[in-house]
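So, here's a batch of structures to check.
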Structure 1
């Protein structure tokens with residue numbers, strides 16, 4: 001998936017409740033903002049993995 005591409009059917013997808021452990025915003029060329037984040041499950045339940 002490219003920087004500004006819409007998701008497609010084979011892209012990974014996960015759902016659940018998460019806490020943000022850390023995040024780092026970065027200004028990219030052209031003014032886009034890229035966020036790098038560390039997510040931790042907020043409950044004892046594992047995230048549900050699938051595809052879009």
Structure 2
């Protein structure tokens with residue numbers, strides 16, 4: 001079982017690394033968007049009835 005897994009990893013090393021790098025880029029973009037959206041959020045408008 002582990003021999004087959006090692007062979008599969010060796011054959012697909014490039015695709016695995018590209019997938020991990022893509023996932024890290026997506027997570028970084030999400031985190032930067034979340035942080036910038038939180039920092040620049042405006043105070044909500046409150047409407048009061050008289």
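Values quoted throughout were computed directly from the atomic coordinates according to the rules given, and no laboratory measurement underlies them. Keep in mind that what you see is a predicted model, and the values were worked out from it rather than measured.
Figures for the structure shown
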read-out: With helix-only ellipticity at 222 nm (-39500 (n - 2.57) for each DSSP H run of 4 or more, over all residues; to 500) derived as -25000, matching label from 1, 2; value: 2
read-out: Which of 1, 2 yields 1.51 [Rg/Rh (Cα atoms, Kirkwood Rh), calculated]; value: 2
